[in-house]
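Values in this text are rule-based calculations from the coordinates and carry no lab data. Being a predicted model, the structure only gives us computed values, none of them experimental. Cβ atoms are built from the backbone, for glycine too; each structure is taken alone.
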Structure P
Amino acid sequence: MSNAETFGRQAATYAKSRPSYPSELFDWIKEHAPAQKLALDVGTGSGQATRALADRFDHVIATDISAPQIAAAPVHPRITYKIASAHDSELNAGSVDAVTVATALHWFDHSKFWKEVARVAQPGGIFCGWTYHRANVDPELEEYLLRPVLDVVEPYWAEGNRLSWRGYDPIELGLPFEPIKMPEFACELSWTAEQFADHLESWSAHLRARDDGQADVLTAIRENALGRLSSDARRVQMPLNTLAARIPIG
């Protein structure tokens, strides 16, 4: 199954259960961009990052290979959505102040993508990519939901998923620009056990496991967890793995 098919099937689940990112992250991107005229959000999915960028840039072009994902993204007067690959945005050369990738960089053909970043970004422009790391949850949520699901889906992580969990190492990703040190960021969420269960179901490995005959097992884990855990909101922290770089001038 291609990535477009996988994420197309997950579009509604993504839109419902993938959290937005901390506002401080987008403030940092705005502060470090040479201007705030145009941002390119690549692999936008259902737009978890795009709306926040539109609050800080005059216009945002948001691209994704999945039409269903884009169809689930929020409409905004300063956002233009395009179905396009990560390495072929069709934007004018040197036209972009900031290129961002939220929880998608690990799926790209990196050698082609970096060439596209170098082409579309203006000299001195900024690249910033990030992805969720393993969630920090309370012991009950860990015992009854997170750990049992992780045990079942472990064989179903694709190499892109595993790269995401390892973190965005500039050498492993072949980053051709000088990295910029970033502050640490994390998604701080107040979620019920049901909301967290929905989030786990948005994982591509969860979908692959279901397709491979593990649906009943995963459903039983969910039902057992929700039967044991209260419906109260719980603190869920998702640290972000980040990577940023400045596009060279000249």
Structure Q
Amino acid sequence: MKILSMTTATNHLSVAISDDTKLIAEKNEEDQRNHSEHLDPMISQILKENNLTLKDIDRFAVAQGPGSYTGLRIGITTAKMFSSILNKELVGVSTLAALAEGVQEDGVIVAELDARNKNFFAGVYIKENGQVKNLVEDGHYHIDELMKQTKSVANNQKIIFVGSAIDKYTDEIHELLASDNFAQSKQANQVSAKNIGLLALHEKPVDPDKMIPKYLRRTQAELDWHKKTGKAYGSDSDYVEEV
């Protein structure tokens, strides 16, 4: 199965083509912050360089969230468009699971994106038989709650953080975990389309019209609208959590 995978969830833009578990090619661009301009040309280039067209792709895979509000929309809209027009399969993959997939060190994996003010988009994972398994569901956590949840599932194993740098939080993490048995991953701190492609092999395809970003918290616009109008959040927002 040929999979075209992509992520625009963070400042790191990544596109890959794989055939089942075999990586054919991957392209990456970091910190350019103009994914809307670069994603389509990158896809065209990687296809051309490997003598493929969009019609040769069996499944499209995209980082579904969490991540940048604008970034997620760019990647998801592109993947949905390709899937719908070409009548090909579409799957969404957790941004945090993709981060965890790239970790090679042994231990419990805290995949996280800094959401400011000691808050994180995070999930806790472990690898079993080569597959990432979710121990603490993806969510929007204050550092206190995240460390509490992590400690409850770690069972004295080493804790590996992957994603945003934790340098400024190390003292606090040490105190909250009551342990120094943790470290930042040395191998995979950016979301990789290659890993999205690997996880996409095990995901169930979805209807392109029904795929929506998994932001894991409400947008400021939603919060402002609700405060102003007093109206209930619509059903299309049921996938986010008030924090």
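Just a few scattered comments:
- Origin of the value 15.8, where mean count of other Cβ atoms within 10 Å over residues 38-45 was derived from one of P, Q: Q
- Among P, Q, structure where FRET efficiency 1/(1 + (r/R0)^6) of positions 54 and 142 (r between Cβ atoms, R0 = 35 Å, to 0.05) as derived comes to 0.45: P
- For mean count of other Cβ atoms within 10 Å over residues 86-93 computed as 14.9, the structure of P, Q it came from: P
- Cα Rg over 2.2 N^0.38 Å, for residues 102-149 alone derived as 1.16 - corresponding label from P, Q: Q
- Winner on mean count of other Cβ atoms within 10 Å over residues 22-29 once structures P, Q are ranked, highest first: P
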